[in-house]
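Next up: some structures, all given as structure tokens.
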Structure I
Amino acid sequence: MRKAMFEHEIKILRDTFARLLRRNAHTNLVKLIRKTHPADLAVVFRYFNDEEQAQVFSIMVDDGQAVEFLVELDDTLIANLLEDESPERIATVIQESSANDQSYILGTLEDEQAHSVIELLKTEEQEEIEELMGYPEDSAGAMMTTNVFTLYQNTTCRDALTSLQDQSEAEMVFYLYITDEDDRLVGVASLRALATTPADTILKNIMVKRVHTVRPETDQEEVAQIVAQYNYLAVPVLDEDDQLLGIVTVDDVVDVIREEATEDFLQMAGAGKDREILLKSSWENARARLPWLFASWIGGIFAASIIGTFEHLLESMIALAAFIPVIIGMGGNIGTQSSTIIVRGIATGRIEIGSELKVLLKEVRVGIILGALYGLLLGAFAKFRFIDADPMLGVVIGLSIGCSMLIAVAVGTFVPMFLRKVDIDPAIASGPFVTTSIDILGVLFYFVIAEYFLSASLIKP
């Protein structure tokens with residue numbers, strides 16, 4: 001119900017923008033932009049053509065709403081939108097935003113354009129942005145907020161509350177990050193603990209000393225796992241000396257979870273890993289998907305070669321050809337199911353290191369159950385559909401589908417877990433790579449079983 005209401009509101013908003021754009025109603029457009037939440041504006045913005053997008057952004061006032069709107073957009077949209085903008089305009093738009101938002105926006109631009117914008121910012125902002133942009137892409141350092149509120153461990157709760165009241169620029173003060181005399185992070189305290197503790201109590205006595213932290217080079221997906229597992233609102237980022245560099249907040253983590261899930265599903269489908277593939281041109285889209293489909297092409301060549309090797313079987317019993325798509329299709333489907341389950345289990349931390357054998361055996365049991373069930377059903381169908389064929393045809397089909405599904409489950413489970421062992425993203429194992437190997441093995445076992453069981457009188461030498 002709520003989703004339907006949201007979609008209805010977005011449609012009304014989209015139609016209103018389209019009508020005002022057609023009329024060039026500049027004043028009304030400005031009013032509508034100011035009344036629209038940046039997140040909703042970003043959704044509607046995707047329905048505009050390039051000219052309409054440029055027109056809307058050109059009349060957008062260079063205040064906090066403009067930069068909030070930009071950070072809601074995909075990287076490609078930001079780059080396209082700012083490509084022809086002057087460095088002065090861009091600097092004006094982002095100057096009041098946080099350093100991590102500034103670095104995110106500038107990171108979508110060409111190096112020369114980004115450098116020109118940075119030179120127009122304040123010196124302290126320049127240094128902070130360059131530091132953030134120097135961290136690896138998709139790392140904790142690249143997405144952290146550096147404006148963090150900290151307090152010395154011997155500060156009383158009374159003084160802490162007074163200091164907190166004077167804070168207006170800190171990104172988030174749900175947690176109080178507590179440091180020692182060397183500015184090293186030694187603990188964290190919640191606002192609730194601060195408010196419910198006697199005023200003369202020092203922070204050292206109420207802080208939680210065991211804090212989950214990350215390094216600036218930590219992958220963003222690992223940070224997201226920590227937040228999701230422990231329900232944190234933020235995760236501190238420390239340097240080698242345990243000094244607080246910044247925090248990764250939950251709102252940034254939500255974006256990471258969405259991006260990583262999209263990336264994993266694209267890779268599992270064999271569509272590359274570009275999260276913004278829908279925004280690419282047809283040629284760019286095709287080029288991104290080409291290498292992934294090459295694996296399927298190679299697999300098809302191998303499968304065709306195997307079928308050619310057993311040509312004499314097909315000539316003797318043409319009914320065998322009718323079941324090749326079923327053997328390949330059922331194996332590919334259940335293999336993709338298994339690999340998807342395993343990849344998401346690894347991504348969410350539900351499949352722990354050391355539990356691989358247990359997970360593999362469980363999926364094999366699933367493959368045996370489903371393979372036996374569909375083997376019986378398909379074997380019975382083959383026997384009654386092709387009554388005049390060899391009596392063993394039903395056995396061949398039943399065993400083949402059962403073996404194909406069992407092999408598919410084993411491959412779809414084993415390969416992602418193996419890749420994790422060797423520090424390769426398990427998502428790349430899905431899609432074409434798993435299904436290709438399943439196609440080859442499924443066809444091979446199908447004809448081997450057929451040659452073994454079918455009557456020699458029906459097989460021409």
Structure II
Amino acid sequence: MAKSKTAFVCNECGSDYAKWQGQCNDCGVWNSLSEVRLGGPAAAGAARSGKARGGFAGTVSEARLLGEIDLEELPRFSSGAEEFDRVLGGGLVPGSAILVGGNPGAGKSTLLLQTMCHLAANMDALYITGEESLQQVAMRARRLGLATDRLRLMAETNVEAIIAAAENHRPRVLVVDSIQVVHSDDSSSAPGSVSQVRECAAFLTRFAKRTGTVLFLVGHVTKDGSLAGPKVLEHMIDCSILLEGGHDSRFRTLRGQKNRFGAVNELGVFAMTEQGLREVRNPSAIFLDRSSEPASGSAVMVVWEGTRPLLVEIQALVDDSALGNPRRVAVGLEQNRLAMLLAVLHRHGGLQVGDQDVFANVVGGVKVLETSADLALLLAIVSSFRDRQLPRDMVIFGEVGLSGEIRPVPSGQERLSEAAKHGFRRAIVPKANAPRGDIRGMQVIAVSRLEEALAAVE
């Protein structure tokens with residue numbers, strides 16, 4: 001009997017090595033290499049894998065000139081939820097592989113079950129469950145009041161059996177929940193390992209490309225919120241979306257991290273109800289559910305999420321510190337950027353908060369990653385420090401540089417239009433984002449320096 005070959009694969013980047021070593025040379029992560037057995041049964045395994053590896057990116061054909069390729073847009077069909085379609089780039093594309101991740105209890109299975117029951121009314125759909133029994137899925141569907149007479153359900157964890165069932169039923173949409181429990185007979189490692197996840201995902205993706213089936217893969221996440229498994233898994237699929245939301249929050253945000261057929265970093269908002277996930281058509285109204293009593297340290301800004309503006313409220317609290325080293329806490333914002341902005345405020349704004357605890361929070365659990373929140377955050381800090389309220393009908397956005405200049409942000413006109421639609425009458429924006437024409441019912445204050453912005457809220 002021939003000795004089975006082994007390799008050591010990095011769990012982070014997917015690089016492989018002949019021998020074990022403490023650190024990956026490519027990504028620099030320590031203790032990320034795990035042993036993987038290569039190959040399987042020689043005869044049957046080679047024949048099966050050889051058949052499956054054909055046509056990974058679709059039908060294998062001869063080389064063609066670039067100008068001769070048909071540029072007709074891929075036909076899309078709706079998933080039944082506008083927020084889901086928005087994150088996907090306009091709908092489901094035949095032959096695409098979509099990876100859905102999220103924390104336990106976020107609602108991944110609920111969202112996909114609702115989508116599949118809706119799609120099954122007009123097309124063949126197959127739902128593969130590997131973590132739950134058929135009775136559990138059926139009870140959830142009954143509890144949510146979904147139509148259960150058309151959707152095919154199957155409990156299976158073997159990837160060869162899943163492909164055989166898909167070849168038999170020929171569904172247009174296939175869901176595998178989840179990819180971490182699926183295993184292949186060609187690999188002798190345990191389910192959930194690097195080799196199993198990689199091989200099974202590639203096997204299913206090849207099937208989807210070859211047959212034009214829409215493939216949904218449910219993926220687990222690690223303790224830091226990133227998708228578990230080898231990094232090469234995110235390179236195989238066409239779209240990677242993450243369902244975020246804690247157990248204490250009613251709302252769930254669906255964020256696109258990778259999309260070959262649409263805009264990346266697109267955001268969709270859902271509300272968890274007794275009847276499952278319901279889409280929220282106007283998310284700004286939720287995140288702007290402000291208190292009836294005005295308070296200092298609150299500012300409203302407009303963030304750009306994917307292809308649409310979103311109004312969110314930023315709160316800041318400046319308090320006397322009882323410690324020798326004052327705290328800097330940011331929730332929903334980047335903490336290093338908060339420390340940098342406080343230094344700019346001291347140097348160019350003349351306000352010293354070095355002996356104060358500074359807390360910053362984005363209302364509603366939204367994560368603001370763009371730099372357009374700089375000016376709103378600084379003015380909220382100044383408002384809390386002076387205990388002076390900002391006007392409730394004022395919206396603020398702009399990037400703050402280290403020399404105290406206010407830099408422009410993308411899509412300034414659309415941000416102002418969204419704010420005016422929600423009843424805001426005043427705005428502090430960078431000078432380069434000032435509209436050429438007047439916006440009806442809105443006074444726009446264009447600033448180029450931090451000193452001008454502070455003078456505008458005096």
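Values in this text are rule-based calculations from the coordinates and carry no lab data. For clarity, every value in this text was computed on a predicted model and none was experimentally measured. Cβ atoms are built from the backbone, for glycine too; each structure is taken alone.
When distance in nm of label points 7 Å out along Cα→Cβ at positions 114 and 450 is worked out for each of I, II, structure I gives the greatest result. Taking mean projected area of the Cα convex hull in nm², for residues 202-433 alone as the criterion, the largest value within structures I, II is that of I. Taking mean count of other Cβ atoms within 10 Å over residues 146-153 as the criterion, the highest value among I, II goes to I. I have 47, 26, 21 for semi-axes √(5λ) of the Cα gyration tensor in Å, calculated from one of the structures I, II. Which structure is it? The read-out comes from structure II.
One of I, II was used to compute Cα extents along the principal axes in Å, for residues 26-217 alone, and the result was 48, 47, 39. Which label is that? Value 48, 47, 39 for Cα extents along the principal axes in Å, for residues 26-217 alone corresponds to II out of I, II.
Source structure of the calculated read-out (mean count of other Cβ atoms within 10 Å over residues 226-233, 19.8) within I, II: II.
Here helix-only ellipticity at 222 nm (-39500 (n - 2.57) for each DSSP H run of 4 or more, over all residues; to 500) was derived from just one of the structures I, II, and that gives -20500; the source is I.
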